[in-house]
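S.K.: The following blocks contain the structures, represented as structure tokens.
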Structure 1
Amino acid sequence: MDNRGKNILDDDRIGQLLLKLSLPAFMGMFVMTLYNVVDTIFIGHYVGPLGIAGLSIVFPVQMLAMGIGLMMGMGGASLISRLIGAGNNPRAEHALGNAITSTVVLSVLVMIVGLSNPDLWLRLMGASDTVLPYARDYMTIILMGNAFRAFAMSQNALIRAEGNARVPMIGMIIGAGLNIILDAIFIIPLAMGVKGAATATVIAQVVTSLYFVRYYLSGKSFLRVHLQNMIIKWDILRAILAIGIASFARTTAQSLAMVFVNRAVVAYGGDLAISSYGLIMRMMMFVMMPGMVIGQGMQPILGFNYGAKRYDRALRAIKIAVIAVTSYSIIAFLALYFAPDLFIRIFTTDSELIVLAVHAAKHIFFAVYLIGFIMVGSITFQAIGKAPQAFVTAIGRPFLFLLPLVLTLPHYWQLDGVWLAFPITDALTFILVVALLVPQIKMLRKNAIEQSLIST
């Protein structure tokens, strides 16, 4: 790509372009997912089930940091892609600066609130007396690196929005690789336990953030970061938040739902059950990852072509993304539903924990093949600037469906009621996304036909 010339997104080979943007994103997101997974593997083998339970309790806090990064990243990326497609690069650079400033400010605020009374928050999230020390040690350190986690997460989308998937991939690989090395050092020879896992994660996130800063300072980016553009401009921030709030709402609602799931699991199954739930959620991250990366690969293509009024290309991007993500989701379902023990044994050798986790997996993964389509559908609304639909689909799964089901079903089926809430939620969310997406597809088809008639 010529830094200031034709953008890489201006290409009618949609399938090749989606692969070009999604494959590096997939590789990067794959290793980034290892942040939490590797921590859990080391903790499972060298600390034990209570350590895994501590990490599980803290996971909603980590999701909140991800929510801030995704809010400013996806919201900024949607605006940036559409502005580049419309040829308005100066305003796109202003959107980039505003997204960076907002990410740092909001994540620091979360850190301050979280560190003000960690025991209170952990108790509210379901930590028992035995799990609390592990959760406290992990969360305190994780929150100290909150700004770096959110910044790195936002840059994955913001840099990709200008058509560059290689830099986010390299940044995530650097961070994940360093995290694995430091985990091995801090947890095994230094015996730092959960503190070591948290410290390794924060250091890795700092290094990843510095790599992204260096990218902008090198002058190789399509868009430039100027200090004057980092001063908040409210009309730009509102445009970012109008779309990005859906991502924040999704992760915040997921975080809130997970708090209630944690509490229900502890109430009906105890500390070992929360450990099994933690393992399942680590496996779920790999299931959701392709939907996220293919959706993120589609987002700049869809946003650019929608902004440039090339509706036929926009439709092709959606179609190819849906086919790709659905295919993967079916494969993931077959592996995780019929052979979950193969994956669970990676995290632990505790026989009782394995039995509990396998039983949970058989329930939770029953409709997991729908998740890829759900994520691509939700990102489609963000990419084309449909804020109401993006918001509804974002909060639908965790807040409208999962939370009420988790509060209701355990009264009838105890711990199994918690697990059954997940496949029912997936089915209901799928129906919601289809109902909202069909009118948008019809609108794009109508516009594409009209554009074709005009051009002829």
Structure 2
Amino acid sequence: MTDTKKSNNTLKRSLGLTSLIAIGVGMVVGQGALVAVLQGVGINPSAFLVAMLIAFALTLSYIFTFTELSLMMPKAGGISTYTEVAIGHFPAIIVTIAGYLGPAIFAGAADLFILDYILDVLYPNMFGHMGLWVYIAIIILNILGVEVFSSVQNILAFAMLIALLILGIGGISSSEASDMPFTDLLTNLDPLNWSVLSLTVLALWAFLGMEFICPMIEETKQPERNIPKAMIISAFILLMIYGMVALAGYHKVPGEELAASPIPHWLLVKSIFGENGRLLMAVLAITAAGSTFSTAIAALSRMLYGMANNNQLPGVFGAIHPKFKTPWFGILFPCGIAIVLYVLFQSSQDAVILLMISAATVWLLVYLIAHVNLIVLRRKYPQYHRPYVSPFYPIPQILGIISMIYLIINNSPTPEMTKDVYLNVGLIVAVTALYAGFWIKFKMKKEFFKGEPLDIVVKQ
């Protein structure tokens, strides 16, 4: 490849610290995470607050791991790059396609349904298919360039944070006679209660996804400085924001109502601001969905771009728009499938949500494999230069592996759904493994479990 062709197919470095924080926070603060936090508080408020602290500690473990891996191998492929060096192409392809592409497609469709539902509750029969139009707008903005993406993401993420701050402060500062006193939280606190462990499963969903910063590394200015800072700052922002929302929910809404509601954040908004809170709730719903859409589209398309450059996917996934310098096919492909699912499953939305939960279970494998990758690479390349080194190694990695195994086993929201979830998980992994096996054997002509040399991969 000539220098001119290579430069035309190269991503553009434009992202600074603020934009990376917007990506980290924006990916995680979505509808699903807000529902998880408020339902957890509704189930057992004292135990859930302890569970949030445990989840935060586990979050730091994956942040340490992904930060070391990403700066050791500063490539857009993310987990696929780290895994192909550590344990081979076969697990690299499976963990990326099944762990990220599947959840992105099914979650994209499910989030469209949820946004439509919330807006219909707020303003009946006024915003038909609003979620679809928000999604299409985000797709276009992502294609138009990383500067456009980062500007929009900054606006969405920080507008959402302001809305959540208003919600949290409004709920915590309320002094109505019907409010639950905060002193009862300490009275009922029992950190040794086993419910803390089960609620940690719910709490951790409020912190998963900050590793989406890492695939943006080829577009990041001063990545060795900005990526570690962005990951840590994002984690503390989320802890503060979710902590405030959790306390506000406990203070203002009866627990049984929070636990039973599919949109408990609307109950909280209504309890603080009454029916006048519709606009705040609409802003919160649209910015949360838009921010999650935007970050997921941007990060996933870079992963697919990196996989194509590593010959793990057809070359079209590595195509960069000549003007906007964005991986346009990697943006359109998963989004197009999500839109097709959204259109086809209008009358059976539960099927898409079940597939989303199933795919999200596979997503947990990403974290497990990332921790394994770091341990393997520490042994294979002990002297290799690492701009960032995980603190307290290997304790965070071992705890991360154990916690991910526990989460995978206990991820189903109801015992009745467990069979369907794991049947779908097996199907998703099997289909991905079939593709990986044929592609590696007949196209790549590589060994399945032989790691690529680190120096060669970094220089590609």
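None of the figures in this text is laboratory data; all of them are computed from the coordinates on show. What you are looking at is a predicted structure, and each value in this text was computed from that prediction instead of being measured. Cβ atoms are built from the backbone, for glycine too; each structure is taken alone.
S.K.: Tell me which structure, out of 1, 2, gives 4.3 once distance in nm of label points 7 Å out along Cα→Cβ at positions 79 and 423 is calculated.
M.R.: Clearly, the read-out refers to 1.
S.K.: One of 1, 2 was used to calculate relative contact order in percent (Cα under 8 Å, 6 or more apart), giving 36; which? The partial results should precede the final answer.
M.R.: Working: 1: 24; 2: 36.
Corresponding structure: 2.
S.K.: Let me ask you something else. When helix-only ellipticity at 222 nm (-39500 (n - 2.57) for each DSSP H run of 4 or more, over all residues; to 500) is calculated, the result is -28500; to which of the structures 1, 2 does this value belong? Could the numbers behind the result be given before it?
M.R.: Numbers: 1: -28500; 2: -23500.
Going label by label, the one that fits is 1.
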